Structure 1
């Protein structure tokens with residue numbers, strides 16, 4: 001059995017190493033009961049050590065002294081499957097016409113339109129009109145690359161966890 005203080009420290013460490021992690025991942029990595037994880041997350045929030053950002057039905061957790069605000073915005077969007085696709089594509093291609101991302105079934109188009117709008121509002125992306133079309137750019141591609149490098153193990157871990165859950 002893990003002591004209360006050390007479990008809280010361990011949860012804090014998990015969030016530090018995996019910014020933007022969601023509750024179930026924290027619970028899985030810590031091996032603690034749901035109620036224990038909820039209690040310690042509540043205490044960490046009350047102590048102003050973590051920030052929480054909603055992502056649809058999920059809550060994403062960030063350690064406040066580990067990342068700056070602009071890094072947290074980038075990480076938040078990298079944890080979203082639609083936003084991650086946009087970011088990775090823009091890292092490879094510098095700028096892309098908005099219509100490129102608005103393909104496929106109607107639900108996907110709506111999700112993409114919403115997430116791109118959110119990313120523009122949060123200044124992770126910016127849009128520029130060029131001869132009757134809008135082009136998207138990453139606002140700070142160098143910072144995005146630094147975030148990916150700094151937390152690459154976290155992103156690799158969540159990708160492998162997703163693959164393993166598909167196999168189960």
Structure 2
């Protein structure tokens with residue numbers, strides 16, 4: 001396959017997943033069998049419809065999703081679970097920064113914040129965001145549109161916070177986040 005929606009360079013035909021691909025896949029896990037249109041996903045996630053389409057194409061090529069007879073994307077939960085649990089934190093390592101205002105993530109956001117109590121002297125991890133209400137340590141989101149998308153969709157927010165705990169949390173935080181993701185994806 002040359003060119004097309006799956007980004008490849010001329011010199012290297014190797015497929016590379018992008019951070020927004022995981023954002024699209026996590027959102028699609030919330031849809032069940034009724035996958036929203038690319039335009040609707042784009043609006044929800046702060047992406048363009050072409051970015052969503054390309055993300056789906058890369059996910060299909062990576063065997064993390066498939067398309068049904070009507071061409072609608074369907075997430076393959078077991079491969080996605082394995083990728084998130086064992087590989088995603090190496091592909092998309094956590095990047096941290098200084099103190100900033102933002103939106104809580106990882107163990108500082110639901111659902112982990114009910115299970116993990118951090119010392120009050122520790123700054124919580126936050127996605128830097130101009131409208132954020134919490135002062136904490138910058139924990140850069142997987143993709144720039146994530147804070148807005150998360151605030152518009154509480155269920156997606158939880159998945160993204162759990163993913164951040166997996167990619168940047170302690171061993172205990174990762175174990176709890178994996179368990180909570182498994183519970184959401186097995187029901």
Structure 3
């Protein structure tokens with residue numbers, strides 16, 4: 001081998017060695033340090049913890065909603081019975097039997113008090129109140145007997161009820177036109 005070939009061979013070897021050193025440095029640079037790994041794991045942990053907290057909040061909120069809606073369904077199904085009690089008491093008041101009236105009044109009061117203790121409240125509507133579409137359900141409109149009753153409630157046909165803050169049955173009213 002000539003001197004030039006030896007020099008050329010050495011240059012090739014040197015270039016290969018330099019390339020290997022650069023490759024090794026890149027490999028070393030690509031591997032994350034212990035601190036970076038620790039930071040990544042902390043970040044994963046915090047995200048997982050936050051996600052779990054959100055899950056707990058969401059499920060507890062869903063459970064509360066489930067209990068509210070279950071109570072609402074029961075209350076809604078009991079409202080016709082409450083109406084029947086009121087109609088029955090009206091008819092019993094027409095009769096002369098005071099003992100029957102007293103007994104039915106006691107049962108009605110106990111039933112209403114039990115429902116009130118569970119959050120049910122009546123929406124009070126009187127003739128002459130302003131009609132509010134957010135609260136009342138207009139069944140019909142009739143010509144107002146007086147000018148001051150235009151746009152006001154003339155009569156309440158069916159009582160309305162709220163369960164907590166939510167209206168579960170709107171009062172049905174007749175509105176003056």
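The figures follow:
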quantity	calculated
Structure with the greatest value (metric Rg/Rh (Cα atoms, Kirkwood Rh), set 1, 2, 3)	3
Test item: helix-only ellipticity at 222 nm (-39500 (n - 2.57) for each DSSP H run of 4 or more, over all residues; to 500) calculated as -13500, pick one of 1, 2, 3	2
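None of the figures in this text is laboratory data; all of them are computed from the coordinates on show. Being a predicted model, the structure only gives us computed values, none of them experimental.
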